[in-house]
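Bear in mind these aren't lab numbers, they're just calculated from the coordinates by the rules spelled out. These numbers come from a predicted model, not from an experiment. Cβ atoms are built from the backbone, for glycine too; each structure is taken alone.
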Structure I
Amino acid sequence: MNIAFILPSLANKAPIKLIASISNYLTLTGNLCSVFYFDNIVELQFNCKINRISMKEKIEFDKYDIIHSNMYRPDKYLYHWRKEISNSKVVSTLHCDIFHDLYYTYKNILFAKFFENIWIYRLKYFDKVICISQYVENIYKNKMKNTTVIYNGVEINKTSNFDLGILNKINKCREDGYKLILCYAYITKRKGLVLPIQAIKDKKDYVLFIIGDGPEKKKLIRLVKLYQLTGRVFFFSQQFDPYLYLKYFDLFIMPSINEGFGLALVEAILMGKPCICSDIEIFKELFSSLHVTFFNLENINSLKSAIDYAYKYGLEKAEVAKEYASKYYMANSMCKKYYEYYNYLLS
């Protein structure tokens, strides 16, 4: 099988890591893969040919059995050239609730709805749109008749270069007798990171580490100063594999307001860490209260209680959760399902 992947860049972001896992798996199993990308950002490794192209540049589409795009500009690119594609099957992976993702980013309802409609219109011309969860498919299955579901999978790397600044701060907090909570994310309003900051305001025995960058980071820093928490809430820049720091922490919190999947939550569970997450639909689809400790987004006391409960009893859940996630949400399993689905489309 000969597969082309179209990406916005090779940045270390979850949707692009998904394609890296798939292409690397397919290459190792004897298939031919080529990755095409637009922006000169190369942070991930691919064990196949990579080629930088422009949006106006036409590739040899029909030499490929499958052409798989990922994210908005690649989808737009394939829609633009759709009439030039005769023999290949055209596939996209849809990672999010487009409207809410755009709304929480740009805070403009009309823009979010308009942009969502354009994106969905283009995706209707694809042979198949693969949603990363049932939650995402349920949003769009009545707007598009070409959807299916393949859950995301996580690949856990065992080694990485640690930031000494983070490690030193962790050690200092341990020496001072604190319990440690970790959050990591691309920091937008949608990630709900204001909530754990509010929650630990009255929990004097906890410190909170937030790893990541994004448009809401400066607002969170100002909030921490307003609450006089600069000695207990610490911010660090994006790390390549932030989940590897979890072995130094007591708890992981994912307080998202909206998600298409929740890759960081799965990573934390696979690291064997007690996890607290918001009670949004997608997290309840992926896990149950046997695996994680849920809290109510509308009730900050619910999060405070969840922190206490997870610290006392979370390790029992963590063992069950890790076994469950290892069965259903590993990268190898996801890649096999994509390969099987490619074959199904070609049959």
Structure II
Amino acid sequence: MTCVSGILLRMRARRGAAPRDWDQASRKVAEAYFPHELRLLSGTRDPRLTLHTLDLGPVLIGHVGWGADVRVACDYPGAYEVNLPLTGHLESRGRHGAVVSMPGQATVFRSDTPTLISHWDATCTVLGVKFDSVWLDREAERVLGTDRATLRGALPEQLVLADGRGHAWRTLIGSLTAHLRDPGLLGDCGPVREQLAGAVAAGFLLTGCPELGSGPAPRPRAIRRVVDQVHDDPARAWTAGKLAAVAGTSVRRLQEGFRQWLGCTPTEYLTDVRLQRAHADLLADPSLGISEVAARWSFSSASRFAAAYRKRYGVSPSQARRDGGGHG
């Protein structure tokens, strides 16, 4: 039996063990997210819990539903939580009154802050994104150039995800839910998990705090520092925040600087450098498999590497190898 098969079998066993009562359902959610006080408002006597999670280290993404009308009191110790309703509605008590989120919106809960979800309706299932608070505060410094106190004060109680950056972030979270039923899929892919966590955090911060991270675009010297580091170690698990830290600016300002001076984003530049290194490996060592080359240069999968390679060079990696590299 392969490792992947073992993961799938264990997941089936956990899904088959449905909670017997509401206390057990509450404990299952608490183990994944936060300790809380659960109160059944109305609905079935037996729980109909929905709970699947994907662990990206400092970020946890989950699909959660109770199947009944409930209220949940929680202090959110050590982590921020963002709940994106897929169906139904979620009503909570915010600092300035009731906050009601429906599909296309999200409720933001601050870390270490007692909060009451006064009505999680029976039809409501959410995508819950949990951020380790220390890690997110550090990412905010990189992405927005702000500090912990400023972030806590600047985060809104609700996000609108219908368009713009909010919609882009919602789409990113949605794309990751395909892995919720196989949470061990990325268990041995630390660099990929780190980059995905960084992307989720950057998207959330830029959506929730668009007014922060202002300042002049970095000058060519700062851009050169980033370029040099990318060329020195393109396989490193770079995130947008880490690249911005090298330049000493925010993610947004680094993107503006790259577009101004190089005509592309930092991520596009990094991908191009990785493709150049991969292209050289393909031609220099025929014994290397396509998947090995993709992994060596930190592409998340062979298929994504092949798609990026074709876009850059006009042919697939295998075709380029057969042709001896007479492309691009």
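Suppose semi-axes √(5λ) of the Cα gyration tensor in Å works out to 39, 26, 15; of I, II, which structure was it derived from? Considering all the candidates, the number was obtained from II. Upon calculation of helix-only ellipticity at 222 nm (-39500 (n - 2.57) for each DSSP H run of 4 or more, over all residues; to 500) from the atomic coordinates, which of the structures I, II produces -12500? It was calculated from structure I. When FRET efficiency 1/(1 + (r/R0)^6) of positions 225 and 257 (r between Cβ atoms, R0 = 25 Å, to 0.05) is calculated for each of structures I, II, structure II gives the greatest result.
A value of 3.9 was derived for distance in nm of label points 7 Å out along Cα→Cβ at positions 65 and 305; which structure in I, II was it taken from? Derived from II, not from the others.
Looking at structures I, II, which one was Rg/Rh (Cα atoms, Kirkwood Rh), for residues 57-208 alone calculated from, given that it came out as 1.12? Considering all the candidates, the number was obtained from I.
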